[in-house]
1. Quick check: -26000 is what I get for helix-only ellipticity at 222 nm (-39500 (n - 2.57) for each DSSP H run of 4 or more, over all residues; to 500), calculated from one of P, Q. Which structure matches?
2. A value of 70 was derived for percent of Cα pairs over 20 Å apart; which structure in P, Q was it taken from?
3. To which of P, Q does the computed value 4.9 (distance in nm of label points 7 Å out along Cα→Cβ at positions 9 and 33) belong?
Structure P
Amino acid sequence: MSAMRKPSGVPVKVSLANHTKLQEWANADERPTGDIVNELIERHERERFWNQAYDQLARLKADPVAWQDYMEEIAGFDALAGDGLEDEDPYYTPEEEREILANAGRAANG
């Protein structure tokens, strides 16, 4: 009597081209295709989260009164931080900071 193996997941229909690509990635990375699919889903979730955050921020900036209220609220939190690091050197160099801001702008603008 042979033991039946319970499937570890559920089948998902994908195009033949995508299935082939998944197999190529799995072979190259020496990982199961399911792990790659799970990673892609997690990446997509993060991307959706940040896209929604950027969209909400854009809507907030579009309303001058709401944006001013938000900035005043943030300033209040900054005043409360009191972390004692005001005289410390910045974490990023000015060049790194410009690069970070440029990347954030590109991400926000699609």
Structure Q
Amino acid sequence: MQDLQEIFNRVQENKKKLKDLKDAYREALKGSESYIEAEESLKTLREKKKSIETDLKSQFSNEFIQMDDIKIDLASDQEMINDIAMTMVMKGETVSVNDKYENEYEPLFTVKFKKVS
């Protein structure tokens, strides 16, 4: 089995390589006249789209309030599900749920590393 630190270092190196390649690609795009023109056209179309969306949003204000309330409820329920599942796992219990089509779901836990200092 490989060492955790070795794998972490390899991930860091590959992230740096990927960033360097993406930066080189962005520089090449900035030097392309046709790309710059396309970006300007896209910006104009996005502004037009945003204007249309704003006009329609004013007509659907009640629906947007409902959507915001539902989003808050979903976030709260998801946090509750996470807490209950974690508690069950820590107790050694089996954790699974079924949807209305009887598809079974198991929890998926991930580990992330955060820079300490």
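1. Derived from the structure labelled Q.
2. Of the options listed, only P reproduces it.
3. Matching structure: Q.
Values in this text are rule-based calculations from the coordinates and carry no lab data. Computed from a predicted model, the values in this text were never measured in an experiment. Cβ atoms are built from the backbone, for glycine too; each structure is taken alone.
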